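Please go over the structures that come below.
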Structure P
């Protein structure tokens, strides 16, 4: 089992290092500093979540750091509202509302996103638990992004060892409409290592980055890579949190940001029946 985990970690690191050699335009999604686990929402459960990131020390011009549009990243507040519903025991669907508050420019609508996410097989059936993720991003406000529609795909890999959880989400993104339509897939990643200490307070470390186009990546100093020490757990009334400061590791990254994500889950009623015990997808 340890050998399988080592292969997953080594393969992920080799993929990242291989892609960091040539030129394109690297970006991360500042509305979504979140690592997706293998486990999906339960059937009939509705989750309400708000993801937030404030750029405490960023760049002074648009198109630099996390800012993909006209506004500078310095002082930006990225604010996302997520509504997720468990369709089956293995598949969930979600809709996002993206908002932003550029420093000195009010509160803006930035776009919408829609996704489905699922898990394959039952926990422990494979040496590494596997999941999948597919998302359509609608950027209706060009001040924040010139790409009107983007497709994002993520495999999800998770391994639990004792109280530790190791999760990685390689990210493949393709512009379907707008600036960049003729280009190939961009590569990024989100990953995390978490320690389950107590139900209310546990530590972890997350990693986020973007290398640009798979066939034409940026020089390393122009890419974005972040390390984010976090604390996570559950507050009274079932509210879960994940907060921490993020530190840029390259010149192209914003220098410091703070993320704070809050979510609450409630059972509202199932639409579909339970998944088959012998099924591996539905």
Structure Q
């Protein structure tokens, strides 16, 4: 019997001996990726090398952000090939609100189809003052959803602090949730939610099935720290956030995001993943 055959048979035998619950968990575990804004300087200089390095750290997916939109079709195809070769996915991209105009959305759609993405996420918006401005954003998201769904893509929205800061007695994120189609993902940025004084666990529970991805960014109220703390060093209650996301929120993948820390971009990404793994 060859060593190769023995190893394979031994692996299958051992796998069969594992408790069903462990095998089920392994099969359904939720991937963790990196929002590539976290390594933005490296990405600008060497996109391919940076994505390769991120995969080598152990991240299972990436989220590309706005600069991808300016790539050529050839560059986009090269990135998709690299992702395939590395065995990782790009489940979503972050997009400027300007990409959601009728003339620009087609390009975003085509680029995301090449990348194999699932969600085209509006990364931020600058609505006109008042709640009516946020209703307009919701309508833009609905219109984009209608156009993208025929191509097999979905729309999403990523919050910052302002969406959780009340306007006319109402949080704009509530307006977006109420006035968008259920298919529109509400991508939760935990850090900015916390800074605004809101409870991410309560928000997840209030929106079952819509929190399909989460930006795992921590936050500290201590002077000078804010978002510069590493994942796990801030005030976020990750244990209960994960529990709510998986029991109620419908989370499909997690994304570590870091705006900067006392370490280099690369070391920051590594340390955050190590902590994430220790919690998961």
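Readers should treat all values here as calculations from the given coordinates under stated rules, not as data from a laboratory. Since the structure is predicted, the reported quantities are computational estimates derived from the model, not experimental observations. Cβ atoms are built from the backbone, for glycine too; each structure is taken alone.
Between structures P, Q, where is relative contact order in percent (Cα under 8 Å, 6 or more apart) highest?
Max of relative contact order in percent (Cα under 8 Å, 6 or more apart): P.
Using distance in nm of label points 7 Å out along Cα→Cβ at positions 141 and 189 as the calculated read-out, with 3.1 as its value, let me know the right label among P, Q.
This figure was derived from P.
One of P, Q was used to compute helix-only ellipticity at 222 nm (-39500 (n - 2.57) for each DSSP H run of 4 or more, over all residues; to 500), and the answer was -14000. Which one was it?
Only one of P, Q returns -14000 for helix-only ellipticity at 222 nm (-39500 (n - 2.57) for each DSSP H run of 4 or more, over all residues; to 500), namely Q.
Computing distance in nm of label points 7 Å out along Cα→Cβ at positions 149 and 173 for each of P, Q, which one ends up highest?
Largest calculated value belongs to Q.
One of P, Q was used to compute distance in nm of label points 7 Å out along Cα→Cβ at positions 69 and 269, and the result was 3.7. Which label is that?
Comparing all candidates, it corresponds to P.
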